[in-house]
1. Where is mean count of other Cβ atoms within 10 Å over residues 153-160 largest, in which of 1, 2?
2. Suppose you compute distance in nm of label points 7 Å out along Cα→Cβ at positions 65 and 169 for every structure in 1, 2: which one lands on 2.3?
3. Ranked by distance in nm of label points 7 Å out along Cα→Cβ at positions 41 and 185, which of 1, 2 sits at the highest value?
Structure 1
Amino acid sequence: MTKATRYVDGDGVWVEILGTPKAAPALFLDRDGVVVVETHYLHEVEKTELIPGAGETIALANQRGIHVVLVTNQSGVGRGLYGWAEFQAVQDRIMADLAAFGARVDAVCACPYHPEAAAPYDREHPDRKPNPGMLLKAARALQIDLAPSWIVGDLPSDMGAGRNAGLSGGVHVLTGWSGTRDEALSHAGDDFQVIGAKSIDEARALIPLLLG
């Protein structure tokens, strides 16, 4: 594994590269509501809790040589509700909890932009999902093959980001924000498959990258 790099890039986006670059597909994962329990602007370490099946799913991807990348909109930073120090502390807890399952992630990207955030984050941005910027940043850093890659998310914007990045498909789960399944499925097309699942635990048996 390469030496970890962690920084806020020139776009104001958190980028953390933990894995080794290699030509391989990736499993992109939203964070809140997919990997950890949605608490609405999570920034307290004591409220950080893995969703059942997250550790096992990520460990399986690791075993298959697939990159695992967290891509998370973090408008709480842009709104001034918490800072990158709190985000980092939560991330460190997530990494430690995943390690207990023999699981690790290869990259983390977090975008603070939102039209209702405070300046200078008060606008749409190419890295804010459903835009594909965070996925593309990770792909460049890790040599990810995007075409066969998949994304798991709890929002239609996750599916949109996957499609806009040229991925093969996405799995929409119900463990985060609910009531958006139909909108998530609307992102499906000839070039992008969308599957519904209850959680990341169920998604593990539905993602082609993890089968066989």
Structure 2
Amino acid sequence: MSSNPIYSSKTKHKNDTIMDSKSHWENIYKTKASTQVSWYQEHLQTPLRLIERTGVEKTAQIIDVGSGASTLVDDLLERGFEHITVLDISSAAIDAARARLGSRADEVTWIEADITKVALPHHYYDLWHDRAVFHFLTSAEERQKYVETAKHSLKPRGHLIISTFAIEGPPKCSGLDVVRYSPQSLYDEFGIEFELIDSASEVHLTPFGTKQKFIYCYLRKH
């Protein structure tokens, strides 16, 4: 398998990418039920397994980046984790997750922000999770900002679990171009400050019956 990321064939001019990312995702979550987006899973079994493998304490600080209306926060609360931060660019996605959780929403820290622009606290998080945000970052500048934010906010020896479309995955998602990765090329984006502990692949069956190939990397910060 190639170790290089696979870019979609259509390359956008930088100015074109400023089609307000926030407006795009607000529209998605305002016009579609959270169970009817292509990335929906009732339970994120692979991330949950990898999170369990890290061995982090129930008191660990966990951030779910680009969570959308994902049920990961529900499952983490069910497992007894006490300090969960959910970050997403879309207020509509956050509102949907909060409504689903009901009174338990008050146990979660909610951040509405773009991960490439947000200022997160230094050496604060024990575990960083991202399912399918990083592959939307099609410019090297965006990816560098993301990686620097992860390095800045993760504690030394902190854990990073990240998922993208695999090399064989779709070239687009939700109408946007993506970058596809192998485990090695995804790890290479984060550099020598991290070590690759494990990787996994998954074929995701969408609510529409189509298949999408994902890869997961579990990295640990030196």
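1. When mean count of other Cβ atoms within 10 Å over residues 153-160 is computed for each of 1, 2, structure 1 gives the biggest number.
2. Only structure 1 yields this read-out.
3. Top value of distance in nm of label points 7 Å out along Cα→Cβ at positions 41 and 185, among 1, 2, belongs to structure 1.
No lab work stands behind these numbers, since they all come straight from the coordinates. Nothing here was measured: the structure is a model prediction, and the numbers come from that model. Cβ atoms are built from the backbone, for glycine too; each structure is taken alone.
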